[in-house]
Structure I
Amino acid sequence: MTDFDELKWAHEVATFQFVLTELELAITFAETAASADSDEKATRNIENARRAYKAAMKFAEGARFTPQMTQSIVEKVHQISVLLEHNLPSP
């Protein structure tokens, strides 16, 4: 493996770690929204969860993750989707 290949791989790993961190942050905000004591707090945390999710997806775009990395991301995205679906405030 060349130095360039090693750098590319290190970049992919760092990107993956960032994406996972942002997805975990989105999960935390979504869980916080579920336990919020007001619609205002719930709405704020849902928006924060969405922002973290969007940041993760922006950095994941075009990345060349391994199948295992991709599966980890898919699982986190599903978890976020379920949490947000159940936490949306009533209109």
Structure II
Amino acid sequence: MTNTSPPDAPVRKFELLPDEVLIDDVFVIRETRYGLFTSTTKEGRAMLTGADRDNVEIMTRWHLKCEQEGWPEGSVSKARSATVSGKL
């Protein structure tokens, strides 16, 4: 599964379709034309995409929880430098 947009990404206009139900009153999961599943918040922010609907739901809940409470130690990597300091 991949995170499809960062928290500060622009949001798209969101409309709840007649056959959709908000999950936890926060997000919906829609099937894409390629057979994948994408979660979107009710504000219109794209969240995660994956091959299995249940896994997208589970990971979207986890992702939103971590955004609220903070990320667990070791789950966020830090940017590293690709330059070599000193002489070779």
Comparing relative contact order in percent (Cα under 8 Å, 6 or more apart) across structures I, II, which is largest?
I
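helix-only ellipticity at 222 nm (-39500 (n - 2.57) for each DSSP H run of 4 or more, over all residues; to 500) computed as -29000: which structure among I, II? Each step should come with its number before you reach the end.
Working: I: -29000; II: -6500.
Structure of origin is I.
Given a value of 158 for volume of the Cα convex hull per residue in Å³, point me to the structure among I, II it was derived from.
Working: I: 79; II: 158.
Going through each structure in turn, the value belongs to II.
A value of 8.2 was derived for mean count of other Cβ atoms within 10 Å over residues 15-22; which structure in I, II was it taken from?
Details: I: 17.2; II: 8.2.
Answer by label: II.
Just so you know, all these numbers are worked out from the coordinates, no wet-lab data involved. These numbers were taken from a predicted model, which means no experiment stands behind them. Cβ atoms are built from the backbone, for glycine too; each structure is taken alone.
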